[in-house]
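These are the structures in question, set out in turn.
Just so it is clear, none of the values below were taken in a lab; they were calculated from the coordinates. As the structure is a prediction and not an experimental result, all values here were calculated from the model. Cβ atoms are built from the backbone, for glycine too; each structure is taken alone.
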Structure I
């Protein structure tokens, strides 16, 4: 459950960064940590891994949410 929330948070950060690239042509991560820097690459890799983790959310059963509604 905590990994899901962390992954969703990272995906939101990544989406906001891509939104700023698309709308303003401004890459926040590259601005903060440098273009093609090792830190930027690590951040982009972590966000990418979070995206892969979030794919699993699409295929999980919702029995946990269903159980909480029964009570």
Structure II
């Protein structure tokens, strides 16, 4: 399933970026930069939430996904 795997890849990439922002926020002494990285992290977390919601929707409503799940059982 291309759309599903694309969403999973996008989520993984966003989670990696979130980790980078979190490390950057804790590594800097510059309060302005720290705040910037924290805000970027919050933004990317919202992206992750949206992507996860879309993935869940597809998994619940896509007949191809449901057939694939049944075949694996």
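To which of I, II does the computed value -27000 (helix-only ellipticity at 222 nm (-39500 (n - 2.57) for each DSSP H run of 4 or more, over all residues; to 500)) belong? Working through the options, I get structure I.
Among I, II, considering only relative contact order in percent (Cα under 8 Å, 6 or more apart), which has the greatest calculated value?
Numbers: I: 37; II: 34.
Checked I, II; max of relative contact order in percent (Cα under 8 Å, 6 or more apart) sits with I.
Computed over structures I, II, distance in nm of label points 7 Å out along Cα→Cβ at positions 6 and 30 reaches its largest value in II.
If you line up I, II by distance in nm of label points 7 Å out along Cα→Cβ at positions 22 and 54, the top spot, with the largest value, goes to II.
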